[in-house]
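Read through the structures below before going on.
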Structure 1
Amino acid sequence: MVPSKTPVVDIHAHVFPDALGNFGTKGDPRWPRLITGSADGQIMCGDRLFRRVQPALWDVETRLRELDDAGVDRQLVSPVPVTLVYWAPADEAASFARSMNDGIAEQVDASHGRLAGLGAVPLQDVDLAIDELTRIVHELKLDGAEIGTVIGGRELDDPALRPFFAAAERLGATLYVHPLDGGEHVIRRSGSPYDFGIGMLTDTAIAATALVFGGVLEEHPTLRIVLAHGCGSYAWTYPRTRTWAQFSGADPSRLDALTRMLWVDSLVFDGDHLPLLVRRFGADHVMVGTDYPFIPGQLRAAPALVRDAADDGLIRHEVADGILSGNAETLLHRCH
């Protein structure tokens, strides 16, 4: 049995600083803003309600109290994906990202070592994104940045993005890849349960495939890049893409090695899936993720899933220990 005292580090959680301000005054209704109340809050995009949210999203003391209650020792926080505003003019997006990152750094500083943080970068302008990533790492002392699965119309293997990946590699920054639109418009069906259940996973798998098969990891072998939601459906689609690539002369063993350069979270909702994640990405590259505070109950359920998988013989207990905290501690330690 995996001891309950084994530390837990959650690497998939979101934050929305309440001091970010209202960029919607710039005239575009898509700018996200947070409206807070005594019991809950709302993320608004213009007059459209994007999501109702709980105080833990913006209040660090509430977050730490809930981490204590759930037995989570540390947490890596990143922006709510709707705040990755790649559609905006680059200078405005850069200003928005700076405000976001300053707010995240303040929460990390106020957490007494319990939180680590990832910021946002205006990737519609690669030079501005590199400047902000440099500030994130050197000035704000955060661990890296969250980026989308697709940047405007650019897939992650677009040559225009290579200087950014080179900068992240040089800075030792962690990049966390997360779907932007909740899986909308990825597949031919939309709405519930298609977007959440299939669209987001397909979106993430496309991003991972671009990184592995599109030359990004080959060109940047020490880049640290994490993909949300267990890397989507990539673990299952990889054998087919690998087989097809062989027809064009790709070395399958090299593709396996490139795939194992990716880091993934464990947010797959089924312990039977964990052995495949371990096999595909390596026992040292799978980490607990909860999507806190958006998916009810996962702050407890996600670590329990890992412990139960070990108790059921699906993964070794020492592998479970690594997923619960050891692998994340290694990743975060490398950033400093």
Structure 2
Amino acid sequence: MVSALLVAAFGLLGAFVRVPYVALGPGPTYDTLGDVSVDPDAEPEEVISIGEGPETFETGGELRMTTVSVTTELSLFGALGLWGSGRYALAPEEEFYPPDRTPEEVETENREAFETSQSSAESAALRYLGYPTRVSVGQVVAEGPSDGILEPGDEILRVHESETIDDQQVQDALTDTAPGDEVSVVISRDGDERTETIALGSNEDRERGFLGIVPVTEPEADFDIDIELSEVGGPSAGLIFALAIVDKLTEGSLTDDTIIAGTGEISSDGRVGPIGGIQFKMTAAKEEGASIFLVPADNCIEAVPNAPDGLRLVRVETLESAIDSLESLAEGGEAPSCS
């Protein structure tokens, strides 16, 4: 009798008591050259659409961005079942939902990161295609050195006597500064050029002076680019977005009519950064029929032992290197490999 009650109690605990873990697994993939349904009652829309102005070209094949699924609110039996399937891994919940932030705040941060990745992808693609750029103030840190002096939307022309046309040059101009130094910042606001002198602050993340703004690089193009994937979060789709934009705005096909997938953050100047969960993204890509997977160089060590059979890993460091590799493969040539 006692043993039966213990078994019953354990069963209830295992089925209903929540454990502080999440399950990570392969998430959905999206063809950035194709269409997506953002509303079940509406017609599908292009994932990436180019506004009126530039000439666009037909594309072939698929360029798939990949995601990781995160399953929360797991019971003990649910967690063990997903882990035992071999498709999922368990991770502490606090790694994804820190105790000092609400789930809503985390989701907002993920959406903001995704929107930033879209902006960076557009900038990287248009810069690759030769469009000029400008850098402006995206955000001003509250109570920071620039608060009350600079405003969102100000175009930044020079910092510390260095000309700036992208956000990286703003950062580079502060390399040899220290907290307390005064620097001149030349901006354009409402068509008027002005020079502001700002005393740099400090920031625990860096030793150099802190200007207290988030600079944003914007291509000077007279058309809009829209990306329709509002339900996805995080920054890791940047590389694939940039490739799809380039493919739509140039003649020929980067995919050679095959299914290509990949991942990677991208900066506005085209540098590709590492991401998390690459083993799950590769699995999802293979299940969608991809034969080539674009891997950020810093993820190669992790990717090689986890790659599904038959999935070719191509190592990428920049948007330009990714395009060069795809063009080479389309012509029967070689491309840098992770192995």
Structure 3
Amino acid sequence: MPNEINYKKLTEKKKILDKQRPFDAALVKNLEEWFRIELTYTSNAIEGNTLSRAETALVVEKGLTIGGKSITEHLEATNHDAALDFVKEQIKRKPSDLRERDILKIHEIILDRIDKENAGIYRRVPVRISGSAIVLPNPRKVQTLMDDFISWIENETKMHAVELAAEAHYRFVTIHPFIDGNGRTARLLMNMILMMHGYPPAIIRKNDRLAYIKSLEKPQLINGEGDSKNDYFKLIGTAVDRSLDIYLKAIEGKEAEPESEKLLKIGELAKATNQTVPTIRHWTKEGLLQIAEVKESGYQMFAEEMIERVKEIQEMKGKRMKLDEIKNNLR
């Protein structure tokens, strides 16, 4: 399968890392705590959760309630953390030992107290991805597709560990077996496979959200033909490589740093997208753009990913789409 992951580079880095085992207990504890918060924060942020990394840490580690944030956002943080605990309990097994009940359990934890009716249960209704032309499988086919998916993982022996994990993620979201929580479950499944093979988990950064979504959509629209998965595999490979570097640097005594998110003032966003400030302000008021932070001075700050969002809005306006249509198409 042609793709853009440099397996030799990843294998060599893992060999260097393995030579340092067993790691110092304090080092392991610090790295696990760092990855726990980073994975929970980024995976939820990709799905629209507005808790910051610091707020996620307070919710997960201290059990605190963050003012102005919904109960669901708090539960998404604690549930993802609990699902990570479950995943870590499974990593002494081999991917070939993966069972359907493991995936259902991960999903059940992800939606615990959020959607009890659908937690850990395959969808029984048709679903669609807002703003996407992807056609998802009929619900009557989900069980058979998942049976085939599990069988494939159990019997796949030729793929490199990182390729297997990335491909499993891709195939899972293509089936889209649940009403909600597919993305979080897919990323946890991918990381469970990586950790089963001795790799650190891959972190899909918030700043990579749009690139990640587009890299998944591109092959889904043409049934994964040709080199359509290249961007996706490259993104996952880069994430694994980044995590290996975090471990290697930690062994050298360098602390891991969370994803730093550059924020733009409204004027900077307008300049970067060739729009006027009033236009950006109007689109923000209409809910097309999200404010990442409001400074004490009153400045509204936007994440860099809003640059891509503005481009999407421009493209849809060029197609003469109405405001409501644009809202429905935006993620």
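Every number here is computed from the coordinates shown, using simple stated rules; none is lab data. The structure displayed is predicted, hence computed values, not measured ones. Cβ atoms are built from the backbone, for glycine too; each structure is taken alone.
Some values worked out for this structure:
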item	result
Distance in nm of label points 7 Å out along Cα→Cβ at positions 92 and 188 derived as 2.1 - corresponding label from 1, 2, 3	3
Source structure (of 1, 2, 3) for helix-only ellipticity at 222 nm (-39500 (n - 2.57) for each DSSP H run of 4 or more, over all residues; to 500), computed value -8500	2
Structure from which -0.92, -1.09, -1.58 was derived, log10 I(q)/I(0) by the Debye sum over Cα atoms at q = 0.12, 0.13, 0.16 Å⁻¹, options 1, 2, 3	3
If distance in nm of label points 7 Å out along Cα→Cβ at positions 36 and 316 is computed and equals 1.6, the structure in 1, 2, 3	2
